[in-house]
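**Student:** Input: structures, listed below.
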Structure P
Amino acid sequence: MKLNLHKSDLLDAAEWIRLGSGVDYASGMASNYFNGYIRLQLPDKGDGNKGIIERCEEYEGKHGVTFAAKKLFILVSQSLHMKPDIESEFLNRAEPLENVIRDRAGAKRPYRNDVYSIIAERAFIDEEGTKIKIKEKYYIVLEGTMLTFYDTYKNKVTSTDKLKMMKREILLQFYKSIKKYCLECPETQNEVDFIYYNDCEPDGSLKDIGKIVRKHLEDEVINKN
């Protein structure tokens with residue numbers, strides 16, 4: 001009897017999360033992230049701060065480089081965990097973009113976007129109809145997310161058994177919600193891209209994040225028709 005009630009309780013919780021009501025933990029986190037971070041620092045709001053597109057264009061002119069896309073790429077790992085620094089032999093940290101300073105709750109808050117270079121393969125058809133593949137260096141604005149949620153369910157003060165069991169549902173609803181918010185908002189629909197990925201190999205070791213980013217760029221950005 002207790003087991004059946006427990007299963008029913010978990011199913012009810014999962015269904016509640018999937019509804020994306022805006023008051024569940026997952027879509028609430030997405031809403032906070034969208035309004036408290038993405039909308040504050042990516043668009044050009046006409047207040048003297050440049051949007052990410054303008055900052056990428058200035059960066060290209062200053063350094064003579066090419067961005068794969070003039071937008072922010074946000075990593076969303078299925079394990080939720082990310083190291084403090086994004087490390088990979090395929091990614092090289094470069095000079096960051098110009099900071100954005102916004103007035104927020106009585107304080108001038110800086111927003112920083114880190115830049116990385118990566119070698120990726122571009123494919124094209126030459127004049128004779130032959131498919132050619134060349135490797136080129138691209139620059140991307142890249143960062144991770146969900147680390148606060150990882151800390152929340154790992155910390156015994158803020159975690160609960162149900163929160164741990166609903167981790168996957170919460171992650172999926174967060175991802176679904178944040179993509180929806182960004183795509184439906186004219187200010188952000190062209191300025192952010194999410195890389196949702198399984199970061200664990202079958203043996204439990206972590207995948208190389210650089211390979212994941214490179215594949216996403218080649219499949220969804222550089223060579224996407």
Structure Q
Amino acid sequence: MARSLPLKEQASRAISASQALAESIVAALEEGRLAPGQRLIEADLCVRFGVGRNTVREALQRLASEGVVELSRNRGATIREITPEQAQATLELTELLAGLAARSAAQRVHEQDNSFRMRAAIDRLEAAQLKIDDKPFIKARAGFYDALLRIGRNEELQRIFPSIHIHVLRAQFHLTRAHRNQFGDFRTIARAVLAGEPLRAERAMRKHVRRIRILLKQENAREAHRD
């Protein structure tokens with residue numbers, strides 16, 4: 001007779017499963033397989049990702065707490081939509097936090113194997129940039145920011161950074177193409193980090209995000225003019 005798992009281990013596995021599902025939903029959103037405003041139906045998610053209803057509900061609660069989905073008694077879960085004004089405010093905050101991430105990474109890049117981690121991240125991003133499909137680039141871009149956060153070892157920044165809803169913004173306003181067009185910015189940031197120059201790294205990152213914010217503002221203005 002199979003022995004049941006201890007309650008603590010069962011809870012741990014459940015948390016891991018719901019977290020993995022939440023990450024899969026975010027990836028699907030960034031890759032365009034899900035869209036802002038789209039309803040997330042529990043039964044469909046169970047079939048699509050091969051998980052149970054409890055896992056789905058826990059993942060949706062997690063994403064709701066992170067601002068990725070909105071939960072309604074009548075409609076259930078819906079991927080959040082962002083207004084142009086909210087997008088600008090989010091990018092202003094992103095500029096500050098991403099700048100801090102780059103600066104912190106430059107301050108610690110020469111500790112342990114941090115230089116290797118940074119070089120590996122920019123190499124993966126550069127390889128992904130050469131591919132037509134956006135999926136490898138999206139994954140490598142996430143890895144680039146993750147490397148900055150891990151190298152910088154600022155625990156509060158690691159906690160706050162994922163909560164600024166950048167996944168929804170990127171998907172809704174198709175920012176991956178803009179990032180690919182501005183790929184040289186990532187090289188500049190990586191060089192400054194690897195050189196151990198915190199102020200130059202921060203300036204380069206903030207300039208990159210500011211450039212994306214200006215492009216988005218111009219695009220939104222063109223859309224409003226066409227309407």
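A short reminder: the numbers here are calculations on the coordinates, not readings from a lab. Note that the structure is predicted; figures quoted are calculated from it, not measured. Cβ atoms are built from the backbone, for glycine too; each structure is taken alone.
**Student:** To test your reading of the models, identify which of P, Q gives -10500 for helix-only ellipticity at 222 nm (-39500 (n - 2.57) for each DSSP H run of 4 or more, over all residues; to 500) when calculated. Can you show the working numbers first?
**Tutor:** Values: P: -10500; Q: -24000.
This value belongs to structure P.
**Student:** Quick check on the output: 0.45 is FRET efficiency 1/(1 + (r/R0)^6) of positions 41 and 145 (r between Cβ atoms, R0 = 30 Å, to 0.05), derived from one of P, Q. Which one produced it?
**Tutor:** Values: P: 1.00; Q: 0.45.
Here the read-out was taken from Q.
**Student:** Still on this model: One of P, Q was used to calculate mean count of other Cβ atoms within 10 Å over residues 57-64, giving 19.2; which?
**Tutor:** Values: P: 12.6; Q: 19.2.
For mean count of other Cβ atoms within 10 Å over residues 57-64, the value 19.2 is produced by structure Q.
**Student:** Related question: Suppose distance in nm of label points 7 Å out along Cα→Cβ at positions 97 and 169 works out to 0.9; of P, Q, which structure was it derived from? Let's see the in-between values first.
**Tutor:** Values: P: 3.6; Q: 0.9.
Derived from the structure labelled Q.
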